[in-house]
Structure I
Amino acid sequence: METRKYYLIYFFIYLSSASIVSLMPVYLNESVKMEVSKVAFFMSLIPILNILFQPVWGSIADRLGNRILVLKFLLIMTAILAFFIGVSENKMLILLLFSLYTIFMCGQAPIKDSITMGYIATVEGASFGIIRTWGAIGFAMGAFGAGFLADVLVINWIFYLGSFGFFLSLFFTNNIKNINGDLSRDKYGDAIKELIRNKVYISTLMYGFFFVGAFFSADQFHSLFVRHNGFNMTIVGLLLFIAVCVEIPFMFFSRKIMIKFGLLNLVFAMATISVIRLFYLGMSTSLIDFLITGILRGISVGILIPLSIQLISTITKPKVLSSALSIYSSATGGIGVVVFTLLGGIIIDQFDYRVLFWFYGVTQSVLFIPLLLNIKKLKNLI
């Protein structure tokens, strides 16, 4: 019964997130009437908030010793802000509200993941991948539902769907046990210093900065690229729905996959598939092309997410897991996405989408060099 609550929490949080993030660039471009380069600039600034606030939420949760309470607060705030974005008409107010929404949204992922890792540590045979699979299902439903609502009604409904999902997530967090122990203030600084001295963790941050930064920056432009090729918003949502559906079996069986193939082999496999996808995406024009690249994206993400969580939970102490995940998210989904989205905005302004996606593909390709040069050391470390 307890595990089912985790399924539903992940389902509705990711449904809400997808309903908003999947079409936010399109909303800014077509409803708020911002140029693509300005949309890219704004979306590149948003991850800066992740950089600033993810570690704050992680440290607050660790120091309070009550991560569930912090998660509930974040869910309430995102639900309220999502609703008000939907009813707002002033451009500056919309940008302000979405920035505030991001501040409260960015803390949810590392905190809920650390809560979940604490829970599955107490349940024999439990798998993070299976629980995270329900998040993937929710993301798929949210992406498709948002595209459908935007075409049938108006695009503002994506925010009402998101708000409703966050409130449902809040409902299912009730009676979840707070398994994670508290981290005293006097030991917190020492624990973070120890985390910074962790060579494997620092290497993971550096790799993630380039790989994750390029990967998710490409996603910022994906919906705009699909619209650029003449497809409606239902198709935009459907393509993301299919991509996320492909993630599901990889996440569901992630524990078995990691045990069978090993973490290092999966890093190489994930990187190879992602590079192929980005080069192919740069040449895509037809629906079949976008379907194939969506499938490749689903495979990459299906491996990437549980692999990252498992690696970080393995190489860091449980008492600083929230902070470790928050710092990782800030360095990769924060700083990395800021840098590569800004670069993407410059490239799209000067060239075209093909050059943009090939740039991201080249960036990920270069990462094979340090991996291959240090393969013996990596085998011993992970």
Structure II
Amino acid sequence: MTSKPQIVVVVGMHRSGTSLAAEMLVRLGAHSGDRLLEANQFNPRGYWEDADLVDIHDRILAALDRSWGGWSSGLPLPDAWMEGPKIAPLRDELESFILSGIERIESPWMIKDPRICRLLPLWRAIADKHGIHVSAVLSVRTPDAVAASLEARDHLPHAFGRVLWLVNHIDALVAGRGLIKGCVSYDRWFGHAASQAATLAAMAGIEISDSDLAAAASDVVSETLRHHGSSSGDGMADRLYRELDRWAETGEPAASIDTMIDAAGATLHEVASWIEEAKNPEFLREVLEAKVEEYQEAYRASAARCDELEAISKQDRINYQASIDDMLAKIDILYAKAEENRVAYQTSAARADNLQSLVWRLERPLRGLRSLRSALRRTNSQ
């Protein structure tokens, strides 16, 4: 067992189970500050973050143009950022906060704030300056689960949440080399709580029996804490997560982690220069002008097409009306012919009636003639 550290830092991205790890550390015997952020619907059991510390961290990130949640929070920190004139008074303020906490709070003092992922170099510099014994443990969760939680809480796009996951882990792992000596995985709390609690106890230099570990794990861990799925893809962040999760499982970090974070960091720095250029007003003006011209051209093309379709529609209406007129003319002709045939039929019917009457009038004389002819033939035969 290593000597008990003065400070044990829970390092981890927002929504990565850092609050659960912090609560477990306090349950195991670590100490927290007395001005913690209030619980809310997104963390009903509390954030375990010192409100004064969060305020200092927020102001440092704002001075670096990396405020949490803004698009620039996905960029690497500026070169030599700790030496900037805007940071000097804030560094002094953080240093005073740390020294005051060391005096007031019993060891080990549990510190948890996801912003430390980015500001760990500053913490290390202050600790080294004053000979403060700091121990750190990393809390990890799948990039997709973190992104989904950020989308629900902060309304950040899912893809941007994954970028933030990668940026924060790269910063933490680079600055935490030699300092972060343990890792816990959010999903493993729900199947291996006691072993993960043992990792935290070791990082904090807390001696505790197996039965007390099991009791603490039972008290703190609940299935109600699991809100988002734990699926993992095959992107850069996903591959890094799997290596970190394996670290939490085995207790030993793989050598490939350093290779992966160096490669990912180089990629992020490569694209960062272009993204920074996007903040240049002249660059933005050119981009916007190009977009305006693109939209105007699209509008002109659309207007021309509308005119073309209107002309086609107009001709179609003319052709349709001509067809209707032609059909109406033909119907008129057919109607006139039908009327003519009707009159002819009526005329023929009248003539037929007259002829029938004449036949009836001639019937009696004809019968008399037939009788006379018969009588004459009989007389002649005698």
Structure III
Amino acid sequence: MSINTAINILGAYDRHNYGDLLFPIILQNFLKDNLDNEKYSINIYAILESDLSSYGALKTKRISDLYESMKGDSSVLIVAGGDVLTAQWASVLLALDHPGKVLMKGGRVTSRLFNRNKLAKYLLGGKSDWPFVIKKSDFQNLKALLYNSVGGTNYHKFANLFDGSLFGDYFSVRDEIVCNSIKKQYEAVKLVPDSAIIMSEFYPLDTLKTMISSSVSKFAQEQSYVFFQINRTLARGKETELAQILKSISEKFNLKICLCPIGRANKHEDHVPLQDIHAMLETQSFYIDHPSIWDTMFLIANSRMYIGTSLHGAITAMSYNVPYMGIEVTKLNQYLKTWSVEPLNKTFKINNILNNFNEIINVDKELLKQSRDKQIQLVKESFDNMIRIIKD
């Protein structure tokens, strides 16, 4: 390839959600370690221009700038991670800090008045039918199109809208259900763990200790704790029940409860129920309101156990060999079924957290390590495959 080939990384990196903010950081680290930095430049794109660097995230350029850049010199596009495969323009707009999101509310009422996806696509400067699914043939100078361990909740409902021309030069997905659905259309699809699993190799615990806030450092030095997180939708109406469960865990196992929001974007809003739960737990809990990526990563890595609805909360625990208990979310359940080990390979209902806590926190760490090591090896092999395509 020519000198100064642009490698463009695209994803949902313009909203405050821990997992989404992780993907470009992990991928950029690997690319810089394995490519000649004088021959390749790396650019980060999302739907909107954003600057969440105060949380440790990479700044993003807007997708309309990406379209323009792909008209010029030869480039590579990597759609990197996240539940992006079936994301639609309207739902993406709702998750963003954009004045047009008010037009996306109202459900069936607004749907009868206008096509919300078409309007959202226009407002966000979109060109493709799907925000993060690009047709390579639309861009003459796009040398390679790669999909890195993407997710696609409910892909089977949209499968008839996809065809082989959309899957690019390398297409990997992160769970077995989506992989099996796509295989019916595109046999070359690869099943690869979420690339964030490799974070512990880039950021070992001792390194993280130098990157966290003073309040997190102080708390971690003084307490043995469980990390707990839950999204607003699942917690609604159950805040008192959750507080009682966590209080029982704290008293029975002599553990502090760390309440840390992983996602603040629309449809996550972890901070809302966690603040309510913290008020009920009082001195038994520690709440951090605006954690950086590194605060969140460290607090999970240093904990006795992770409990939550966040897929990347669980993946962070996996990466640092920490026991984890997923709470009933579809994409989390699908991922755990694909890559985890018993008895952690499923999600639990809220009323089963306490009954299963002792078994999970005492799980054989060697089983966790074997599962983690297998996933990391598969991610490295997938990254190597992408590097070969980029260099070709």
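A few remarks follow.
- Computed -12000 for helix-only ellipticity at 222 nm (-39500 (n - 2.57) for each DSSP H run of 4 or more, over all residues; to 500) - originating structure among I, II, III: III
- Parent structure of the calculated result 5.0, given that distance in nm of label points 7 Å out along Cα→Cβ at positions 61 and 349 is the read-out and I, II, III the choices: III
- Which entry (I, II, III) yields the derived value 20.6, 63 for Rg and Dmax of the Cα atoms in Å, for residues 133-308 alone: III
- Entry that produces 30 once relative contact order in percent (Cα under 8 Å, 6 or more apart) is calculated, selected from I, II, III: I
- Here P(r) over Cα pairs in 10 Å bins from 0, in percent was derived from just one of the structures I, II, III, and that gives 5, 23, 33, 25, 12, 2, 0; the source is III.
Just so you know, all these numbers are worked out from the coordinates, no wet-lab data involved. Please read all numbers here as calculations on a predicted model, not as lab measurements. Cβ atoms are built from the backbone, for glycine too; each structure is taken alone.
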